[in-house]
Structures are given as structure tokens and as C-alpha cells.
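A.B. asks: Quick heads-up: structures coming right below.
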Structure I
Amino acid sequence: MTTQSPPADARDDGPLESVSFHGLKAGPKLIVLGAVHGNEGCGPAAINRVITECRSGALSVLRGEVTFVPVANPKARRQNTREGDRNLNRDMRERPQPSDNEDRIGNRLCALLREHDVLLDVHSFKGEGEPFVFFGPQDNTGPLEAFRHAQAEAAFAACLGTSILIHGWLEIYVRLIAARERLNLPRLAVTQGFGTTEYMRFAGGYGVTLECGQHDDPASIDVGYAAIRNALAHLGLIDAPRSSVPRPKVIHMSGLVICEAHGDRVEGDWKTGEVITAGQPIARRADGEVLLASRDGFAIFPNRTPKPGEAVIYLGEASSRPV
């Protein structure tokens, strides 16, 4: 008898595993995602640690519900790559005719997100730097990212335990699109900036992205684990004291240097959240021109290997947002 191999889609896709705990009293519904990018292992490790404690009774979910998705992108996780076919955390939306791995996963994740009130998306990063949290806009009814849970989301971001909070992603993404147009590069849609948290806000809830530290640093697992426990306590799902939380530095993404040609690069060993002083060199063009910071601020996401049309470095300024 001849055994046929399963179709490629069947081998490469999921399944997505989710684990839920339902309190017996009313409360909010939290969803926690890990490995949206497959080479970021701190999320699955931290989430599975909390699942084990919930199952053993070391943690008891008394109110509301929590759903854990330790590995949101199984194909990318199996490959230990950032992407399966493309970046799952871009252009996040439902597609009636999915065409790749991330399309199919996105359909399932969007359905899960709509069933919950709050999202914690656990990530890590390649370079050096302190853990930080991305959160969303002020309450508004504008066309870019209408929102009505700014106060609750900011408080949620602040409870997670990082010393840095950053906001302004979609605003700066619009500026990146405009900069690419000036370079006559292919136009990007604003929706390319939409990931899990943007979809969660679109669906009526709120959510944040936690960046726990470097990919392979064991300490990033501890950061993720502590943040998940703090999230459960903050939302009242468990009765437990939160760990000590520092007063965070809040940064607004306010500028960027775009890569105009191969050879453009960061000038200096910047890390996300590091202070930049006006006049300091921040980037160097391929022709040798050095770009200086026009004002005091902060480095965000320095890119050591930028391609034309990508940001060499994002820039931030001190924010007055209350958290």
C-alpha cells in the first residue's frame, strides 16, 4: 500500500494549542501569547511555567478567564525563525482566502482575540537593552487607531514590571510610509503596521507587547514569568501580591532615520531606551555623511543591518502620558 505525504499546508501549519483556566467568579478575560515570532523562546517558556503552576494549584484563577497560547506561530517555532512565511505581527487581520502560513494563523488568532478583553503578547529582541513594553494611543475617535481604553491599558502596561514604556508605533509607521514614498520605494499600507495589539484594540479590547530582553538570555524568561503573574494579579484573576514594580520611564516615538541606500548604518552602539543628547552622532550615510541628533531624546530599535526603506534607528522623546 502506498502512503501519500500530507499536503505541505498540513505539515507546516499548526495546530495552535491554547490552555484556558476559568475562575468561578466574574472577571475580565485575558489572553497571553508567546512565539508570535518563532525565534523568541522566552514567551513559551514563561507561559508554560505559569500553566504548570495553575495546574498544580500553586496559582489559582479565581475570577474571569485566562487563555494561554504558548506558541502562536508553530511553523516559525519549529524552524526557530522569526517568520514562517512572513511576519505574523504585520497586517494582522482576518482573510476569507488565506494564502500563507501567517494568514491561516491570523484567522485563528483574530477569532481568539475577539473572545477576550485584554492581551499580553510576550516577545524578546535580538540586540542588547532593557526590557520594555509597547502600549497604544490616547483615547480618540480618529481614523488611524480609534481607542477608548487608554487609561486601563497604560495602567496594565505599567504593572508588568519593566522600567521603560513606549508608545506611538502607528504614528511613526505612517511617517515611515511617507519617507519611503519620498525615496520612490514601493508603498506600504498602514495596515502593514497592524499586529496583535492593534487588532485587539480594533476588536474593542486593549493589549500591550512585552519585550523581555535578548532572545537567548535566560533572564528574559524570568521577566516574562513575573509580568504574567503581575498581569493576573492586576486584573484580579488571582489573589496574589505583585512583585516590586519600578516607576517606569515613558517614551513617545517621535522620529526616525530611514535607510536611503545600502551602507547607511547606525553610528554608535545604541540600545533601546538609551539617552541621546542633542548633537550626538546617531547614523552615518553610505557616502560618509554623519547625522546628528537634533534634540535630546532616546534611541529605539537601532537596526544594525538596515535595508533601503527600513528604519536605521527610531527616536523617542520623554512622554507626559500618565501611567
Structure II
Amino acid sequence: METMLDQLAHLETEALAALPTLADESALESFRVAYLGKKGKLTALSAGMRDVAPADKAAVGARLNEVRSAITDGLSSRKDALESARDAAAVAGIDVTLPGRPSLGTGTLHPLTQIRDLAIRTLRGMGFALAEGPEIETEWHCFDALNTPADHPARNESDTFYLHDGRLLRTHTSTVQIRTMEAASELPIRIIAPGAAYRRDEIDATHLSVFNQLEGLCVDRDVSLADLKGTLVLFFREIFGSKTAVRFRPHFFPFTEPSFEIDIQLEAKGREAKWIEIAGCGMVDPAVFTAVSSTRKDDLLDPAAVSGFAFGLGLDRLAMILHGITDIRHLIENDLRFLRQF
């Protein structure tokens, strides 16, 4: 027993004395193999356990485990010390208190996101609430409830994406106006609905088959055309500047009467200012209130008692005008050279 214990003590002293001299990972691995490997010194000494008297096996086995743990822990500590020294050497001479320099440039919001946020912020400041609805719609919500006749060109398959079950991809976000009025429990109703719309347009510099709209609706008792004009003049001057000229031209939409196209005239440096068509609007046609009322169990939207205005504009077009973008396709191509300008 004494011989085995003496050998273990000698091996432990030898191994622990050698550890501080190990200078790199290669030396650490050689040390591990020499002492703890399958043919290592400690492994070879462990084989002598078969010759230990039965009465002494417990004490010798315990001592064997102590030596193995001491060598293993010492090896781990030496490895940590070498890694710490290597890290310290790597930053030697570097002022670690200096601020970091990012390797990537700072990102910015997409121009469509910027104009959408600005439009929402402006209209919410006027008391409009956000509303949303499904992009896959019924013909009733997209056309019938909006007083669009069955033979209207917008209902043709050449203009609208229809699904096999008769539903369709909404061609405007006006469908949210209908759903909001269906669910309303009280007046006034004052909402805006930004979102995607879909039409079978030929893709070119000014058209995409998927585009972004923002619709607005205000319904209450005694809502007037003056309310509509005041709201939209203020809105466009918030977007394009306080000196922006705004005009309303008579037009026709099935769901509003009277209806108007809106033009703006921006200040131009060194050139003649031009009128730019930018949105459509009008007073809600009583036929729309009648259609929605047919789905309700009350007279909240009785066309004889309420009035309202609605408007719709393209967010893509707003972004193009605001930033002087000449091709709408730039907004979806994700070209960093283009996006970095914003």
C-alpha cells in the first residue's frame, strides 16, 4: 500500500510542477496525453490497482481519484491562464476606452414607411383613429356596398384579382370603411385605413399591381363639404409645406356625391409650378349608408340623419412627389444605392 501511495504522491508532485512551464496549447495537449491519456502515467499507475490488497483498495482508489482531479484541475487552470495572457497581448497598445466604430452603416426607414408614418401622425392629430381589415374581400364589401354598379369596369377580371371561391383581393382600402361602419356602435366615426391594395395594372414607371393606399372616413350628424376641404387642405400642407396650393376639381366616384379630384401645386425653384393630381374625395353617397344599414339592426347610419366624407390617396404617389422619385419601381427593388438617399 505504501509503495502505491508513494508513486501517486510522486506523480502528483511531478505533474503539478510541470504545469506552469507549459507555454501553448500544443504543450497542454502533450501534457494531457502524457499523464491522462490511454497510455499516460496516471493510467498506467491505475492498472496497478489489481495488485493492491483488498483491505487497502478503498484508500488507494480514493487517493488515485484525488491525484486525477488535481492534475485535471491544474490543466484547466493553466489553459485559462494561457488564454487570458493571449487576450491581454492581443489588446496591448489598444485604448479600450475609445468608442467603437461600427462596421455597418446606420439604417434608415424606407421612404414608404416614412410617408406612411407622417400621414398617420398628421391625421391622428386631427382625431382620426387607425382601422384595418382583410386584404381578401367579398364583392359586396369591395363593390356592392360602395354603390359600384355590376357593369363597372373595375369589376372586370382584367382589372381585379378574383379567387376561385368568388372572393377577391381588395382593389382599395375603402372596404375598411364599410366594415368599420358595419361594426360601429356610436357616432362619430372617424377613421383612417392605410394598407395594400391590388389591381391588374401593367407595371411601369407609375403603376404596380400591388400598391399602398390610405383611406379616410368621417361620419356624423351635420358633416359638411367644408369639413372635408378643411381637413384635406390642412393635411396636404402638413405633408408638403404650409405654402402648398390645394384645389378641388369636380369628378365622379360611385361611392361619393359630390366627388372631387384633388390637385396640389408645389413651390418650384427656377421653373413654372405645375398642378399635380394627388387624391380623390367626396361626400359619402347616401346609397352607401343605405347598403350598410341593411346589415345592421339599428338606424345609426340612417342616410336621412347622418352625413360624412371620405378620401383616398396613394402613399406610393405621395412618396414619389415628396422626394422627386420618377419611377415607382425604385420603391420595391431594395437597391441600397437608392434607399441610402433617405
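Every read-out reported here was derived from the displayed coordinates using simple, explicitly stated rules and does not represent laboratory data. Note that the structure is predicted; figures quoted are calculated from it, not measured. Cβ atoms are built from the backbone, for glycine too; each structure is taken alone.
A.B. asks: For mean count of other Cβ atoms within 10 Å over residues 92-99, which of the structures I, II scores highest?
C.D. replies: Details: I: 12.8; II: 6.1.
Structure I comes out on top.
A.B. asks: Here helix-only ellipticity at 222 nm (-39500 (n - 2.57) for each DSSP H run of 4 or more, over all residues; to 500) has been calculated and equals -12000, so which of I, II was it run on? Provide the component values of the computation, followed by the final result.
C.D. replies: Working: I: -8000; II: -12000.
Label of the originating structure: II.
A.B. asks: Where does the value 18 come from, among I, II, when relative contact order in percent (Cα under 8 Å, 6 or more apart) is the thing being computed? Please list the in-between numbers first.
C.D. replies: Values: I: 18; II: 15.
The read-out was computed on structure I.
A.B. asks: Supply the structure label, taken from I, II, corresponding to mean projected area of the Cα convex hull in nm², for residues 76-195 alone with the calculated value 9.6. It would help to have the intermediate numbers written out before the result.
C.D. replies: Details: I: 9.6; II: 17.8.
This figure was derived from I.
A.B. asks: Also: Taking FRET efficiency 1/(1 + (r/R0)^6) of positions 108 and 156 (r between Cβ atoms, R0 = 25 Å, to 0.05) as the quantity of interest, name the structure among I, II where it is greatest. Show your work: numbers first, answer last.
C.D. replies: Numbers: I: 0.55; II: 0.05.
If we compare FRET efficiency 1/(1 + (r/R0)^6) of positions 108 and 156 (r between Cβ atoms, R0 = 25 Å, to 0.05) over I, II, the biggest value is for I.
A.B. asks: With Rg and Dmax of the Cα atoms in Å derived from the coordinates and found to be 38.8, 112, which of I, II does the value describe? Numbers along the way, then the final one.
C.D. replies: Details: I: 20.1, 74; II: 38.8, 112.
Comparing all candidates, it corresponds to II.
A.B. asks: Identify which of structures I, II gives the largest calculated value of FRET efficiency 1/(1 + (r/R0)^6) of positions 20 and 148 (r between Cβ atoms, R0 = 25 Å, to 0.05). Don't skip to the answer; put the middle values down first.
C.D. replies: Working: I: 0.45; II: 0.00.
For this comparison of FRET efficiency 1/(1 + (r/R0)^6) of positions 20 and 148 (r between Cβ atoms, R0 = 25 Å, to 0.05), the top structure is I.
A.B. asks: Could you tell me which structure in I, II was used to calculate mean count of other Cβ atoms within 10 Å over residues 84-91 as 9.8?
C.D. replies: Label of the source structure: II.
A.B. asks: Of the structures I, II, report the one carrying the highest value of FRET efficiency 1/(1 + (r/R0)^6) of positions 44 and 132 (r between Cβ atoms, R0 = 25 Å, to 0.05). Provide the component values of the computation, followed by the final result.
C.D. replies: Numbers: I: 0.80; II: 0.00.
That would be structure I.
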